[in-house]
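What follows draws every value from the coordinates through simple rules; no lab data is involved. What you see is a predicted model; the values in this text were computed from it and never measured. Cβ atoms are built from the backbone, for glycine too; each structure is taken alone.
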Structure P
Amino acid sequence: TGLGASNGILFKNASALEDATKLNVIVFDKTGTLTMGQPKVVEIVEAPGVSPDEVLQIAAAVDQGSDHPLAVAIVERAKDLKLPKVSGFLNIEGKGASAAIGGDQVFLGNRRLMDEQKIDLLALGDKAEALKGEGRTVIHVARSGKLLGLIAIADAPRPTAIATIKKLHEQGVRVAMLTGDNAGTAKRIASILGIDIVLADVLPGQKAEKIKELQGQGLKVGMVGDGVNDAPALTQADVGFAIGAGTDVAIESADIVLMKSDPYDVVGAMTLSRATLRKMHQNLWWAVGYNVIAFPLAAGVFYPFLLSPEIAALAMSGSSALVAVNALLLKRTRLEGIRPAASTAASAVHEQPTGAPA
């Protein structure tokens, strides 16, 4: 645990150190874990007779009452526009939001919300699917039952996301991605990052259930997340990994905290766990081996070969010293995946994001 702590990996209990060696599936929450958690508006598609600014104004006016990362991205893009007054803001979990503007009801969200409100996508339906195929998150903006336009949002992957997944595959661990995005967007991102299992269209309250489904298949599951709605899934998982930049609730619910907020440290945590368990087994064999040989000798089983008290005492001390030295050698072990905080910070500055936006 000392080696882990010095490299920004905190094990909150001894069982997490052991359980991490048994994991065969790691589930990553997409936003803020595999991605930077800083989504940006990259494209606005307006319906006929509607201007892009009007689409953005309506969306930002509704979203200024929300702290969701996608809402923050829309409001940031509209910072130079004058926004209309809204009333009756309502967050619709996992789907979007609604509010009233000038007596008109406005809905802002995903395709599922549009279908529930029976809003026809008209000619923008094909464009929405094309954007999803590019890995964009598509926000639909509708007013008075009519679609005004689409807002495409992208969130760049963390610089180490692809390397993390590749290294986990080398260790025989499968990787899953958990996201509220539609299946098309999620599969596009997964194909670029090299993810094995895609869990898309997942509402915040369904995350723990998805972990339980994987466990029901006989898998040992690790969960990596950073948000309040990740807390139940972190608790449900065999081992929960919390990103250090995440919420206090997520950190409290996790077994292992990754202080550098680098997904590659999941590899480091698992490598450290395996190295520690290997040292424990080695030390156990040293201790047992001494007793298996020394006790029969001391009892005269191999007479006339005897073990004098002096030699027995020295051998016992030597055995204890050997165990201690072997344990200390763990600090000299090269642990793949664990890197100093300084080098991680440097890579975040100099390395360009890889893959399609999320």
Structure Q
Amino acid sequence: MKVALVHDWLTNLGGAERVVAVLHEMFPDAPIYTSVYATKRLPLLKDADIRTSWLQHWPLAQKKHQLYPMLRTLAFESFDFSEYDLVISSSSAEAKGIITPTETLHISYIHTPTRYYWSGYDDYLQNPGLGIFNPLAKLTLPRVVKKMRRWDFAAAQRPDVLIANSTTVAERIKLYYKRDAQILHPPVDVQRFAQLQNDDSDYLLVVSRLIPYKRVDLAVRACTKLNKRLIVVGDGSELKKLKALAGPTVEFRGQLPDQEVTRLFTNCRAFIFTAFEDFGITPVEAMAAGKPVIAYGKGGITDSVVHKTTGILFDNQSVESLCSAIVLFEKTQFDSKKIRSHSEKFSNEQFINAINTVIQEHLL
């Protein structure tokens, strides 16, 4: 069986790229087709056969791929998959829109319907995140969004099977694409925490990119207000602003090696997660370390965190709501073994088994 993998772009390591890495582990001989690839930023895939589109050499394409959504539609439609029996696309944008022969099975793993056309359109219009190109994006998007929504809807009808990474994403797929999707949570390397010795410390932990929608400011403000020690791991455009908000109990550690991040997960009191996310990998990593998660209770997090059993969910993205959740956390007893056992539902092995089941159901 000849297999190909497809992903929107390979420019940074995030949860979606970790999905691709696990798919690559499943199918090591399968080439990975993508619009652009920044080699130095993804050593995780250094041994893969990565085949880029003609966008690879366009100006700024590897650093600002967001500039080229319309061209990416053409790039993905130009790939030839006639020699493959199975194609698995990993998509939150245009990769699902590849064109495959009728005899080729196309399974598309959807991280979210294209955010800047649908659920995140208003937020993107306010803050495109393109620096000096923000005015251009704000001017262009309203003029092309209807056309691009039509393309995106049509592209979402092309895969034979759609898989959503959470209940929230499955609901969006039904709303925007009018299709049903199976739910399969992203794979998490829970085993990396299995042999580690817990050495509980007094700090709460955030591991996140420091960008506006992650709402790390809530954790900084709440821990400053409650005089709780907080360690923040990560970097991003909000760092300077967050430092200005922080009191003496908040520490910023920047980007850290995986080994050090793992140690911080293992030794923290609890993990704070303030974003509205499609799923959220880091909360599951915290639970794999046996640690409860204090999280904003909307979005994909409701698939992974069980209130008062594996963590505390709070209702509003506000400092007051998070402060109340931290106080409730301190009054609640948690069983680290139960938390760790719960995280196994999201392991790499569970994901691999589920993908193989889908393939067998539709290919044989």
Practice item. Looking at mean count of other Cβ atoms within 10 Å over residues 28-35, point out which structure of P, Q has the largest value. Key: P
Point to revise | At a computed 5.1 (distance in nm of label points 7 Å out along Cα→Cβ at positions 124 and 172), which of P, Q | key: P
Practice item. Identify which of structures P, Q gives the largest calculated value of relative contact order in percent (Cα under 8 Å, 6 or more apart). Key: P
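Which one of P, Q has P(r) over Cα pairs in 20 Å bins from 0, in percent, as calculated from the coordinates, equal to 28, 58, 14, 0?
Structure of origin is Q.
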Study note, to complete from the structure: The highest value of distance in nm of label points 7 Å out along Cα→Cβ at positions 284 and 308 among the shown structures P, Q is in P
Study note, to complete from the structure: If distance in nm of label points 7 Å out along Cα→Cβ at positions 92 and 268 is calculated for P, Q, the one returning 4.3 is structure P
